[in-house]
Structure P
Amino acid sequence: MIDFFERSVERDPDRVALVCEGREFTYGDLEARANRLAHHLMRRGARPGRRVGIYIPRSLDMYVAVLGVVKTGAAYVPIDPAAPADRVEYFASDASLACLVTVAEKAAVARESGVPLVVTDADADDIDLQFSARPVVDRGGDPEAYVIYTSGSTGRPKGVLVPHSAITNFVDVVIQIYDVRPSDRIYQGLTIAFDFSLEELWPTWGVGATMIPLARGWPPGRERARRFPGGKQGHVLSRRPHGARHR
């Protein structure tokens, strides 16, 4: 799955990958950040066959965490940043997390999970000391890519294991059907704890387009998404139950 992103890095590392928190980040920049985080996570036990939780509000750190975890070969387990402590603890236990990636504002809640934490902003100095080169990981077979949890509306949430092949096949189809292009700017408004966020993340990275996340305090919705913060015009908007394109 990470091949989608890394091929875009190789094609044009200077292309803008993300507009977030008032700044632009290139594919080369995200690659270096994700590689450093991956090396740091591998020292904390992340590797193929293991699972790493991500409990971070939408931000640069969240996107780097998704990429960094996948680069280790571990499966990522996204947890809604609004989830309370007991829900986070349940996910951590049920998924047998090797560690949980979070940020300082969520660390107190995350700590109650009882699993080792990687607090990306608090650990920034240590992470910055890691290698910026890609980690060497055995990507053979068809391991888990991520674990997504149901809402739990009828009882305890249930984890669904999704292999890499399911995601790569899906992303290949989405890119073709939606005609996603490198020149596109893609709205990212869904929580990564919702499986349709894949439709926003990986096709964008797969073609080398620019992602523009929903900013904190910016109300969701189609009309808001047409005109992004900063006056940036949006091209692609994914909505339930289908995708919608605006050019």
Structure Q
Amino acid sequence: MLVYGGFGDGVCYDGEPHFLNDSGPYSVPVDDSPPDAQQGWRWCGRCQALVYSGNGNGVCHDGEAHDFTGSVPYFVHFGETPEGAQDGWRWCSRCQVLMYTGFGDGLCWDGKRHYPDDSLAYSVTFEEHSHRPPPPPSLPPPVEPPRIDVTEAGEVISVFGEGFTPGGGVRLSFVRGPDVKKVELTATGEGRITHVETTLDAEHVGGAVIGSDITTQHFGIGRTLRSFPAISRPTSLPNPDLEPL
């Protein structure tokens, strides 16, 4: 049915709000009747639908009469469809509303189908797509994160990575529990990195390897399984204030 959205979504036959999200903007003449337009149409303040008042007040969503209080006179074109108008609109002789038949007869106030069989052929002015607000921008495609590959051969850990920002900074982190070794690298013009660790910690076996793109904050993850880089730790100096036992 044709519903006025200026005061909200109105009330559908089941007591729920009309669903107007997929609707385009429509308009009908008001106050002055143009040629080939039928008078007697009114707005119902209860369900917000456009209703023909020539046969009384009709039936609203709850079985009570439509309420035309405060309505101005509306006019609906019938006959040949003028340019810029959408055809397929009909009058339901059961509830008296103007309803669209392009997707079937729809549902009347009692859940049964509207009855448009006795209706004239009406049309309603439909605003062109070019006059509507532009659609929201589409979501950007998902960004593929960088990839790193870690190999272990003898006493050497080799790391190869790609998919980083070309020429950008990359932080390579070797992590095993509280032990972390960080290496600052610069990606090539193709967004690749290579790094080799030759000094290993014999007391640690395996750990995570994380390559973080400083520019995008994206990262790739790999693992060592048999070895871990040696980490320089500060040497504890004796406290001169302590007296020997």
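Read-outs throughout are calculated quantities, based only on the coordinates presented, and are distinct from any laboratory measurement. The structure displayed is predicted, hence computed values, not measured ones. Cβ atoms are built from the backbone, for glycine too; each structure is taken alone.
A few remarks follow.
- Among candidates P, Q, the computation of log10 I(q)/I(0) by the Debye sum over Cα atoms at q = 0.13, 0.15 Å⁻¹, for residues 102-173 alone that gave -0.72, -0.91 used structure P.
- Looking across P, Q, the calculation of distance in nm of label points 7 Å out along Cα→Cβ at positions 6 and 166 that yields 2.3 traces back to P.
- Answer label among P, Q for the case where helix-only ellipticity at 222 nm (-39500 (n - 2.57) for each DSSP H run of 4 or more, over all residues; to 500), calculated from the coordinates, equals -11000: P
- With distance in nm of label points 7 Å out along Cα→Cβ at positions 118 and 150 derived as 8.1, matching label from P, Q: Q
- Structure from which 14 was derived, relative contact order in percent (Cα under 8 Å, 6 or more apart), options P, Q: Q
- When P(r) over Cα pairs in 10 Å bins from 0, in percent is computed for each of P, Q, the one that comes out at 6, 21, 16, 6, 5, 8, 13, 13, 7, 3, 1, 0 is Q.
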